[in-house]
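Listed after this line are the structures, all set down as structure tokens.
Any read-out appearing in this document is the output of simple, stated calculations on the displayed coordinates, not a laboratory observation. This is a predicted model, so every value here is computed, not measured. Cβ atoms are built from the backbone, for glycine too; each structure is taken alone.
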Structure P
């Protein structure tokens, strides 16, 4: 005899479950108050992302189902973007999974990877720096002069930002539904474009943030060679790209985790720096 739990799993995994306003509100609450919970250097916001999406995924795929475990692993991967724009990502993700289930896994990964970089830069610059600086300066000036409206002015900015984040989710969800229904033929192209954008952003981050250069100058036939200058003539940033490539290769080895890879890179950096082979650029 099939239990009700098994029946629920078999029906939800074929897209019969439709997302409700209560689901949107639940994810909104978790996003506003719990998205950063579990932040770590291995997957950054990955745990918080899964925490926000998990209640809905349990309804879509059924508790304990292979599909749920598969999508949980997918949603728990590295995520690092602005808190102020994350609900746009949630909304599109929800729409894709509602319509396509596990078949939309590639689209989910591509969209998350492609959107997190641009959203991080725009969201943090606008809502993390610009608006708090402007409104905070005005509110502080009013408060210093003894005007109690300064506190209210700052509170209005915080509440308005929270309402903007709350509004994002239903808007992005409706947009995502249109994307995977009326624009289904364009979804693969958008996913591929997002993936290319994500790779481009990762390459930019490697070149701009991984400042490592060779300091060793080997001698060949009595002539001293400036190894770093020689590499720069071939391909600037070749050493940082090589470090990332080796790290990526390590992560594909059996038994290797992100935490182990981080420690290996740290130890190697300290040893090579002490030997005078590499240094910060």
Structure Q
């Protein structure tokens, strides 16, 4: 049986009396794409932050290519090696990019940090081409680029270190619908070309339908449903999943009726 590129087992994280993540387990095969769906407060972003090492779990483990990711590592080389395993693309690229640094220099700095012995220029051109940016954009600072172009820079920066897993935390939520479609198509092309695996965090069921193979649904820190994306969306078994699907606006949509079905409502 092939070892998953990413395996999460029994993750738990509490904040005071609140269990943000409660016994969460899942696996992503090499080249696969898993979506984690849920409302704000469901625990999906905390799970993503634990996977990337931005937060520590109270219990459980994360493995990449079968190797345990320790909560903390010592030494610069070890930290850089760990960072190259899993990379994160944030929701708002304007906040994650240095406003003073042009796009090409962002990639140059990343490559120099992780691969100091290599000439970065061929790889910079390759990365820009991979995300659909050209020479003009490489000299532009973040505020001189559109939202979609900034997110392309953020994706290129994450890909620069050749990660096994790319975690995308609401990575298209801040973009216009037409630009969302462009970025989702780009991500599908990159996965097909490189074999990278995705962990896609979102509240948008339309997004997971477009870019994921399998899906887990989280509510109050726990996974309440899982399975192939198409199957879960076509025939959800859990009431919470059905509620999320019914919450997508469409003709005849009644938000008050949906709100009355939420847990805790009578």
Structure R
């Protein structure tokens, strides 16, 4: 079943108008929420970020957060999802194509669930650097992902697991992840400003680090600092915590998952409901 503006419908019943502004302009926002053993992970934080993103581009959500929570809980239960994710997007609505905002368009909400195995990605990855060509409001989780898609495609074609963006010499984030480095047992990550998306998993990692007594510095760092760091890892809703052991062909640290990364990963997993019900 798919949630369309409050109604649960079969996929065959759902259609998107050709003049939906999300389809024509990427004029909308979205969220991806993990489902572990029939439970949403950090759902409140995701919905609060959805509301913020929508507000930043002047879209009013068609439902209150409390109403929306009830509807997507019903969606998950109707689909009997055990492990996987929820995809949720809101567009500005349907109107004749015009760059200016339409006066009477009503926002359209679509949500669906996908079932799949959610075992953590423990295999260390390899990454490449790429210029950050995206717009300057990366803090908004908008449907405009062409810069991310092009970077990920380039990395994939070259045999890498992720593309790490940089503006000048400053590292921002990955094409679909946040980026962290560890140097002398201090954890660094780019501050949550307009140049990165403040990932929900990123936030959880920072709180986990505080509980473990790992010093955290939310400050920018350079490409060279990343290459000279002791450990590098990336995070996202779907990848959780994943070590990166090589960037642009240069080995990071000793070429293995580092101790701090491993401890953060282990502590993070304690907050995930993995046990069978």
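If Rg and Dmax of the Cα atoms in Å, for residues 174-237 alone comes out at 12.8, 36 when worked out from the coordinates, which of P, Q, R was used?
Details: P: 22.0, 69; Q: 12.8, 36; R: 11.0, 29.
It traces back to Q.
Can you spot which of P, Q, R the value -11500 was calculated from, given it is helix-only ellipticity at 222 nm (-39500 (n - 2.57) for each DSSP H run of 4 or more, over all residues; to 500)?
On the way: P: -23000; Q: -11500; R: -8000.
Label of the source structure: Q.
If distance in nm of label points 7 Å out along Cα→Cβ at positions 38 and 230 is calculated from each of P, Q, R, which structure is the one that comes out at 4.3?
Details: P: 4.9; Q: 2.7; R: 4.3.
Derived from R, not from the others.
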